[in-house]
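Presented below are the structures under discussion, each in the form of structure tokens.
Computed from the coordinates by the stated procedures, all read-outs in this text should not be read as laboratory data. It should be emphasised that the depicted structure is a prediction, and the values quoted were computed from it without experimental measurement. Cβ atoms are built from the backbone, for glycine too; each structure is taken alone.
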Structure P
Amino acid sequence: MNRLCPKAEDRKGVLYTLGGLLRAFASSVLPQLKLGARPARVLALLAACGTPELGFTLYQCPHCHGRHGIPRCCGDRHCPRCLAAKSRQWLEQQTRSLLPTPYYHCVLTLPEDLNALVLANPTRLYPLLFDAAAQSLLQFGHNRLKGDLGISAVLHTWGQQLNLHPHLHCIVTGGALSSDGRRWRSPKQRKFLFPVKAVAALFRGKFLDGVKKMLEKPGALDLPDSSLSDPRVRQRWLSKLYAQKWVVYAKRPFGGPEHVLHYLANYTHRVALSNRRIVAVNEQAQTVTFNWRDYRQGGKVKPLTLSAREFIRRFTMHILPAGLVRIRHYGILGNNRRQRDIPRARALLVRHQSRSPKLPKPTPLQPMLCPHCGQDGLRWVGFIDAEGRTHL
């Protein structure tokens, strides 16, 4: 399969790339880290992205008939260079499911005391995070609006300093479709969807109930702290987590579908660190400097310098298990209900509006220009694989 990635990050102002620094420290730093097979493979792909190591994509100009090749991209979901193309494709699909209603943005965060357990068990606990968050919001929708919400949830695992900070960004419809599909029910209070403290308490209970059940099954979870195998220690640990105030943040509703798309474009296909945030790489001192935002000071941008080893260690914490879906949909946006319920909801909403809303159109891609004659219209004609074989 041809992996084609427009050079989304090859713009003015990008001096360093994640792939470049991984190549720079491949022999000196990576061997120091005890990487598992999955992180090692992902880092190798990111390092090879956009280099001849992966082969070339071949194009031919219909005007001058010149042929040229572009180094192939890795296509990995952790690659900051490759995500722009995937984001665009995903957004075009989601446009068809947008409804003419306000949307709300909720962020549900796991407390820091769970980080070690989550890092040791991502295949079990990240899906639990999705389920606990979605079921909490859906339950509020059933109780308060007597219907089914639409929810799109996006997993982010990082904080601004590449620390582990698992949280979900949830985009929630500003209303619910009744179970019989005949009524759309909007919240009476438009400034917020549900009270965040109540949502946080329900979310906390559902997540910890799931963790408790897993811990009660021997071998279900890898325990970074072996003392958790003791029921008394485990109960004290859980009681401490139950007593904490979990963070659920609700932002003001979006203005309309175009604002939702703008948000999704910024958040859905984001990785732990974009190339633009890397401001210095010192191969001799083996350090990496990147920018981060200090939200305690109003989002002030600050530089942070880490050893290359610590930088790569932090980045690998955010490499997801193979097959883990990091964007999920629930309620009327669920894959098994979308085709039936979205047209119903849209018809009900449009019925009460003076005119049908116009959904935003995706921004067209910039055409690739022929490096020989400067005209557009380049056509894909084949590729050269990593072994140097040409496929036309």
Structure Q
Amino acid sequence: MMYEFLGYENVDGSVGVRSKVLILPTVICVNDLVSKLASLVNGTSATLHTCGCTQLGVDYEITYRTLLGTALNPNIFSVLVVGLGCEKVRAHELANDIARSGKWVEVLEVQEVGYEGVLERGVSILKKMVSESSRRSRRSYEISNLVVGLECGGSDSTSSIAANPTVGYVSDKLVDLGATVIFAETPEVIGAEHLLIKRVRDEVSREKLLRYISWFENEMLESGLDIRGTNPTPGNIAGGITTLEEKSLGAIIKSGSRVIEEVIDYGERPKRRGIIFMNTPGYDIESVTGLVAGGSQLIIFTTGRGTPTGSPIAPVIKVTGNPETYKRLRSIIDVYVGTVIEGVETLEEAGERLFKEVIEVASGKLTASESLGHNEYSIWRVKTSF
């Protein structure tokens, strides 16, 4: 059976599930200005962040790669880059790199055209972009064009026995149909790495995965902490998760059972199809930001205790297996799979229901976080500012 979704084809051949006009600040100094622009022009999305200046080495590389990857996400139709003028991330350089994809991009700098100039010109540019974006029509595309990111946050015991296994079923089905699935959160696999490593296709990727895990463990040890003794979080423990190993075993279930084709760093684009592991922190917002910078058009996010987290770039499908959370926070949940625990549905039936939701959201159905206007975005910082 062929599965299709309704999406937007881009000039580079990628397919978006949304057609967004992005206002991309290069540095925190222009965040308020970018917020003003977004409030003046309906139909725009802004990625406010705290990075862009006094960053060196790998820290700067991550920021630049994330900003570029965000702009190149298939869900982005056009981009207005807004810079200050003296920051480390150069607005014109970033715009030129975006333009290589063929994507419509404009750039404005405060120190070049003035504060009022950015507002006046920015509003004019954005109105034209929104007008052009609104003229685009959705067409049918094979599901193999999808890149789906996986995330979990506010996990509890129901995440391990209902939500994550359901997502694992969907993950396997997507991969079998030729789609790409990216799962992440390196600290969340510690304690279960001996199982995960067996699924990685090649030695190079296995070494990368172990190196990323060691980095996180060493960072914690240098802080005087042992991650194996400080994770799970208080919220996880209150939700019934007792050990790091238990949390990790539950977390990796959402990646399904297929071979892990590639291990990539934060915000990188996968070069292969199938299941991909991305090195990210466990912090939900930074992890989701890395996933969208890596090209994910859609995020499946499991939560036991509940979180309204969204993204300005990709729709986030919120899944819970906790009946109390669903009752209390129904407005932020898209799919309830506690039915598996209750014996109302089999895992496969719940998985098929979630799979249908993925197709519908990819075809334009709004998620709860989209309807509520949640647009969280944060870039991972690995070093101090200078």
Structure R
Amino acid sequence: MDMISARELEHIKKYPNAKVISLGIGDTTEPLPDVVASSMANYAQRLSTPKGYRGYGEEQGSKELRKAIAERFYKDMGIKGTELLFGSNMSVAVQDPIFPAYIDSSVIIGQTGDVEKESGSYQNIEYMKCGPQNSFFPDLSRTARTDIIFFCSPNNPTGHAASWDQLEQLVKFAHKNGSIIVYDSAYAVYITDDGRPRSIYEIPGANKVAIEVSSFSKIAGFTGVRLGWTVVPEGLLYSNGFPVINDFNRIVCTCFNGASRIAQAGGLASLSSEGFKAVLSLVDYYKENAEILLETFDSLGLRAYGGVNAPYLWVHFPGSNSWDVFNEILEKTHIITVPGSGFGPAGKEFIRVTAFGHRENIVEASKRLRSLFSKTNEQ
């Protein structure tokens, strides 16, 4: 993202009067629901009173919030609120393309080898190709066995939400190989299609092989508030039979004193009946933005994936370099996107476009894109 920010600053200096529209960084733009914001404000105000003041909270998060998460997102999956790490010698597999934090975290703790200059990929990481040619799901028969499998669905950046059959294959693969899946469900509330699970734990046997991580960032607009959760089932064991949750709890209690009480108050409010209704209204707003963008690219004859079960569109420019496409769009339309190559070798012909944005900006961006690419198609 540093390179994108640098290009944006250069562009603003070059065109100081241009209105730059960002369809790049996946940051929410609409205000928090009042029921959520007022809950945090009230909690913060109570902290100023002797009766309402609280210091350190539970490192694992409040019992009330953990219970609400379990009931809202994991009902009838056998996941409890109490179930809410690995060393440098672990082998890792990631989707390609994928959000770069998974790879970067592996680099930081020494799980990777050298970077290959031509492809930009790291040695000692198993890249699972996920593109249009394989329905954005890896060929597991050709995937090497690894200790950890990072898997994000709906995927950032492709917007693909894995089907039940696909996730069932993944769970069976993990069982067969003794692997642990780290499953990112941060965009699960955007899933519209039936038959596409919102949690890995909808798949039988997943609670023996999977950790699930999620966040309030894109559910409730908490990108500035910061609050998330991790589910580590009690039945998830190391090969020696020792529960993974014991180590996870030790790490959390050692490195973290718990999420902000104010943020947790907001998270709890967003899961109430009134709060969740308001949250889903925000989700619908961004999904409508995605529809506008999808219609725009479709009308221009450009193939855009995602945007139905996720707030991201993955737009294909066959034979092109993603940075060249990024530069052309920025130069001619003053729109920021994200070059696909930043998400892995498989993204070199794609750009990612986000549906997070004010409606007027989405509509204006669509007009500019139509103007640019309709002229390009006429040439």
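Odds and ends about this structure:
- Taking distance in nm of label points 7 Å out along Cα→Cβ at positions 42 and 274 as the measure, the highest value among P, Q, R is held by Q.
- Comparison of P, Q, R - label where Cα Rg over 2.2 N^0.38 Å is highest: P
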